[in-house]
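Each reported figure results from applying straightforward, stated rules to the coordinates on display, with no laboratory input. Since this is a predicted model, take the numbers as computed values, not measurements. Cβ atoms are built from the backbone, for glycine too; each structure is taken alone.
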Structure I
Amino acid sequence: MKITSLADLQRRPRRVAVGTFDGVHLGHREVIAGADTMLTFQPHPTAVVQPEAAPRMLTDLPRKADLAASLGVQELVVIAFDRDFAARSAQQFIDDVLVGALGATHVSVGENFRFGHKALGDADLLRADARFDTRVVQLQEVDGEVVSSSHIRGLVLGGAVEYAGHLLGDPFTMSGEVVHGDRRGRELGYPTANIVPDAAYVTPGHGVYAALARTLDGGPVQTAIPAAVSIGVRPTFVTGRGELIEAYLLDFDGDLYGATLQLAFCKRLRGEKRFETVDALIDQMAIDVQSARAICV
């Protein structure tokens, strides 16, 4: 997979899928099907034109690239979206980007895709251009509901990670740097890798989850292994540390500090709970670990 920008492109005939593709969900995958190039925007355009309404993202750029590659995309072109780019008209986007820079022979978009200044460009404008063929993909439905990034964000925030993964086509995944905590897990017999949530991205609702964990960028856990993951504020203890993601990697004993840990969520096990005694918490943690081992195989 090649990741590039408009400035670094060499013009050639391309089959281009265009969109923000946050999550690369089942609907996005229909748009991407048959494309050799995926054109996307970083940051999300709403973060520039209407920052107060900007959504928390489902996927960062490396994850988006990995998913695109798994779908057969050969090239990910990332437009650095800013106010200057937002000011371009829809026709300029077609002329300068799709035709001029990319050399598109085929363009694929979702039926609700809008582009150009004030989002005045739409699928009809693309269809009217004879320089390339346009494929407009209808919104996809599962269980009678439209598959959308906003719907999936709501599912993740509500803890419904298993169904979110069904709509995504792959498990919901997040990653972050492992940081030092208060070593409470080690004292309880379950040493955890701690990640501070990034406010720019969606985090599953407070609770305990079964997940698969691995490290990125050459870290010590190259093959995904089951993990029991707690997300919340640890109500049994008074820590004052705020929200934290704590992952206990089953059958792993090593140093993860500074590594980038990726968590692929399998299922929510239970909600966050305050225990009356530490022993009661330890007993429940043992059950959580057994459940994670059985679910994430």
Structure II
Amino acid sequence: MSEFNHVSVLKEELTDGIITDKNGIYCDMTLGGAGHSKRLLELTDNALLLGIDRDPVALEVAEARLSCFSGRVKLYHGNFSEIDIAASENGIEAFDGIMADLGVSSPQLDDAKRGFSYMHDAPLDMRMDTTSNFSAYNVVNEYSEAELTRIIGTYGEERWAKRIAEFIVKNRPVKTTLELVEIIKAAVPAGAREKGGHPAKRTFQAIRIEVNGELDAVSEALGKAVSLLKSGGRIGVITFHSLEDRLVKQAFQTMAKGCTCPPSFPVCVCGKKPEIKIITRKPVLPGDKEIIENKRAKSAKLRIAEKL
């Protein structure tokens, strides 16, 4: 079995926040190393858990780690936006609680050969689902300069996106992570490199998001998840960067509002009713102790909502 050592962030806050029935049915849409799921199963009496993950290595490890909960765990290999398919295939009509941790697992970042890190040399990969044929190599070497500028600027929120894209195109083909790092360093002016951490951080984030379609699936997955919650059931979502958090916040606000009629309309004509109530008006953040023990927890935010 492969090593997959990952410290789950906001573990107590997330699991405590979504358990509504100790004999209920729950879903972990991003199973990973099963840290959140293991705690949920320990806290419940006879609850059933459906775990979803696109990474075959994560599923392999999770299956072993949850093997002590015999008969209480079902696993599904796929994207979290396939929660409806996963539920249907496992005979589940509704959940009492659903959770998602949208961050990249530490083993994915730390495993040099998977190409997520700008600190280790490896082939350009960054696939969460290693069965996919589309990787960072395709993005870096096949996207136009305009497309690269767009994703680096939008997904990486990188001010030097246009210049970085220009340098990438001039230096293609780019085969490894450290080749890409050197190109980014050359593109970013020396004075700017000293601010905001590693100069490649934002570009690598952007390429990873593009490779895995991370943002494309968030709103769709949340909509499906809420539709599968029982009344009174809860959904908790952990994000790690502003783009994801904004999508989760907006999705929750839209579902909590219901009516989409223009403010100028005297009465509602769309007929849409609120689906959820937001439990966390402000996101739950990790405490100082957790950040000291796990520096990757620093940017984490947890939002919880309850189905009406």
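Taking -6500 as the value of helix-only ellipticity at 222 nm (-39500 (n - 2.57) for each DSSP H run of 4 or more, over all residues; to 500) derived from one of the structures shown (I, II), identify that structure. Let's see the in-between values first.
Details: I: -6500; II: -12000.
The read-out comes from structure I.
State the single structure among I, II that was used to calculate Cα Rg over 2.2 N^0.38 Å, giving 1.05.
For Cα Rg over 2.2 N^0.38 Å, the value 1.05 is produced by structure II.
If you work out mean count of other Cβ atoms within 10 Å over residues 123-130 for I, II, which one comes out largest? Could the numbers behind the result be given before it?
Working: I: 14.5; II: 18.9.
That would be structure II.
From I, II, which structure was semi-axes √(5λ) of the Cα gyration tensor in Å, for residues 11-162 alone = 24, 18, 15 calculated on? Walk me through the numbers before you get to the answer.
Numbers: I: 24, 18, 15; II: 34, 16, 15.
Only structure I yields this read-out.
Say we calculate distance in nm of label points 7 Å out along Cα→Cβ at positions 83 and 267 for every structure; which of I, II gives the highest result?
Between I, II, the highest calculated value is found for I.
With FRET efficiency 1/(1 + (r/R0)^6) of positions 43 and 227 (r between Cβ atoms, R0 = 30 Å, to 0.05) as the yardstick, tell me which of I, II scores highest.
Greatest value across I, II: structure II.
Ranked by mean count of other Cβ atoms within 10 Å over residues 171-178, which of I, II sits at the highest value?
Details: I: 20.9; II: 15.5.
That would be structure I.
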